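Just below sit the structures, each encoded as structure tokens.
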Structure I
Amino acid sequence: MRSRLPLPVVALAALGALFVVLPVLALFVRAPWGQLGDTLSGVGASTALRLSLEVSLGATAISLLVGVPLAWVLARGAFPGRAVLRALVVLPIVLPPVVGGIALLVALGRGGIVGRWLYDVVGVQLTFTTAGAVIATTFVSMPLVVLATESGLRGLDERYERAAAAMGGSSWYVFRRVTLPMIGPQVAAGAVLTWARALGEFGATITFAGNLAGRTQTMPLAVYEARQVDPGGAILLSLILVVLSVAVLVTLGGRLLGVR
């Protein structure tokens with residue numbers, strides 16, 4: 001049985017909810033619904049949506065591949081500079097995205113510290129490519145996987161892991177067969193949040209990968225470009241992202257976070 005909430009708390013909660021919900025409702029109210037068919041059928045919108053899904057899913061996959069082991073090291077490792085490493089890993093969440101894009105240019109751009117070597121030796125250029133868009137979105141969204149996974153690891157009862165190790169399981173076996181299944185909900189929640197963040201990424205993408213239609217122009221960039229010449233079309237494109245994100249978060253978010 002849930003206790004009755006204090007009226008001041010309810011009032012402040014309602015104000016906070018209104019603050020978040022009102023702009024989204026305004027999009028629906030001001031949307032030029034008569035242009036919906038033309039906007040959705042346009043080549044630019046469909047291409048940008050497809051590219052957004054490809055880039056965000058690619059960023060999520062990379063984030064899981066390297067973010068989960070990184071969280072394991074941060075949660076269970078003991079080494080000098082761990083606190084500094086954690087701060088640097090989380091930094092992209094609070095860093096202005098355009099600053100992240102500039103940092104990526106300096107590191108991985110054609111004339112960057114590593115990017116110059118990639119281009120001269122391997123012949124790979126990341127800037128202004130779809131791969132570059134994936135890297136940019138991964139940079140800003142991967143910390144969400146790391147934070148969620150590390151939180152799950154720190155809340156895990158280590159007795160199960162010690163029992164598995166005592167029965168002869170290697171550290172890799174224990175992680176793969178015991179630890180990872182037990183923190184599965186946290187990892188999945190981090191993956192969903194990472195995908196949602198990657199889907200809406202703008203600043204780092206346009207700075208590092210550019211805004212090239214069919215190559216790096218994701219939906220947020222298409223919205224920005226449409227805003228200059230067709231505000232109504234920009235609203236409709238924005239609603240596509242809103243509906244897609246809300247549908248995924250409502251369907252999976254509560255279940256993954258253990259909320260009913």
Structure II
Amino acid sequence: MRLRLERTPAAVLALAVAGGLFFVLPLLGLLVRAPWPTAVAELTAPANLVSLRLSLFTSLSATALALVFGVPLAWVNARLDFALVTLPMVLPPVVGGIALLLAFGRRGLLGPALAAAGVHLPFTTGGAVLAETFVAMPFLVVTVEAGLRSLDTRFEDAARTLGAGRWYVLRRVTLPALLPSLLAGAVLCWARALGEFGATIIFAGNFPGRTQTLPLAVYLELETSPDAAIMLSLAALLVSLLVLVGLRHRWLGAA
């Protein structure tokens with residue numbers, strides 16, 4: 001590594017250092033300005049705990065929905081290359097929230113049918129789960145799809161040659177080989193759902209105890225209690241770092 005750095009032009013190294021500082025300095029600002037003496041009190045304030053619990057519930061629920069629908073979608077996508085399912089990854093979240101309103105809102109495409117069945121999604125906890133699923137499921141789909149494309153199909157073919165049925169091959173051959181991609185995709189999906197803001201505030205609103213998740217609480221606290229906003233931001237940063245460390249081998253090739 002040292003030899004490689006010595007061969008790197010000084011201008012490239014300088015730009016790399018500047019680029020690294022661009023990411024480090026904002027995080028350092030959070031750490032320096034954090035109200036450490038009152039950190040525990042800020043994080044354990046009743047309103048903040050409610051937002052944290054709600055965020056955990058909605059993000060885990062969104063991840064569960066993404067697994068139920070996203071894995072079959074990735075399976076089909078790996079064979080048909082249907083790129084539309086990854087559109088929410090590049091779509092502005094606010095636009096996603098508006099699109100959800102137009103699809104599932106009271107006057108949306110499915111709104112009247114849902115209302116007739118007694119289902120009301122906008123500005124509810126279920127709406128927050130749906131918004132998080134919409135923006136986070138593509139991360140699961142892309143990760144699982146990549147895992148499916150890299151599978152060695154010879155093992156599946158060998159199992160079928162030996163008389164194994166389709167479901168047996170799926171349970172005993174395909175899914176075990178796909179497990180690392182499934183876990184990585186689920187963690188990425190959960191982290192994205194936990195940090196979702198734009199689609200949630202448009203489709204579900206910002207109601208304490210019902211739809212006010214952690215990112216929305218940070219936004220609200222920034223106007224009324226900056227210290228609490230900083231500590232909640234640090235809590236979210238810690239989650240992001242844990243995800244990054246847990247998945248570093250997938251991006252950095254570490255063992």
Structure III
Amino acid sequence: MINDVVRYRVDNRVAWLTIEREEARNALSQAVRDGLWAGTRRFNHDDDALVLVLTGSGDKAFCAGGDLKEMAETSLEIPPPDFLPIFGRNIEVEKPTIAAVNGVAYAGGFLLAQMCDITVAADHARFAVTEAKVGRGSPWAAPLGWLIPAKVALQILLTGDPIDAARAREIGLVNEVVPLADLHATAQAMAETIASNAPLTVRAAKKTVYAAAHMNLGEAFEYADEIWAPVYMSNDAQEGPLAFREKRAPNWTAT
């Protein structure tokens with residue numbers, strides 16, 4: 001356990017970061033946020049973990065968002081920049097991340113799913129940016145119009161109404177929808193597939209996709225050349241074809 005409400009464990013090079021606050025629908029209390037920060041930093045420095053899976057405990061909620069009772073007690077106004085880790089905004093995570101959404105992902109829970117590179121959802125999961133219903137803000141939703149069609153993003157933000165997992169997959173917010181009983185195994189299998197690939201190539205691919213989001217096409221191609229040059233020059237770039245020729249599994253060294 002990272003602390004009383006967040007758990008970190010590694011299974012076959014896959015790190016699972018789990019919010020363990022089922023009785024409060026895995027809401028983002030101070031302790032949960034502290035645990036997510038610590039778990040993210042631990043993953044970044046964990047050479048035994050190549051992919052992170054973020055999930056919640058139980059079968060009701062991935063994360064229901066901020067702890068509104070705690071917010072009322074502290075009279076929270078504008079959340080500080082380090083309120084919770086947001087991958088790519090206030091903390092860089094070069095290795096791939098997967099959200100395994102086991103129930104409702106509302107408000108801050110939507111944020112957690114949105115910030116991961118890939119999202120796998122149980123078929124009963126629901127997604128919503130509910131801030132319009134409680135008078136709060138969602139500046140973290142700025143990337144939403146890039147991830148899904150703008151008009152769909154606007155509907156989600158302006159109504160605050162939830163969408164189900166099937167609709168989330170239809171609009172591209174979710175990659176895979178599976179029965180709850182299969183969620184863990186599906187996320188683990190996908191993560192293991194990624195972890196078995198050449199790590200330098202995987203990380204460069206992730207960096208390329210995000211870089212292209214805020215560049216024109218010409219700039220994106222030029223920057224991609226810079227990103228990929230070290231990959232082409234690496235030992236792994238020679239190891240892959242050699243392993244194929246010798247009919248064996250490659251031995252990646254990330255060098």
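Calculating Cα Rg over 2.2 N^0.38 Å, for residues 145-192 alone for structures I, II, III picks out III as the one with the greatest value. For Rg/Rh (Cα atoms, Kirkwood Rh), for residues 113-152 alone, the calculated result is 0.97, so let me know which of I, II, III that is. The structure behind it is III.
Read the figures in this text as sums done on the coordinates, not as results from a lab. Keep in mind that what you see is a predicted model, and the values were worked out from it rather than measured.
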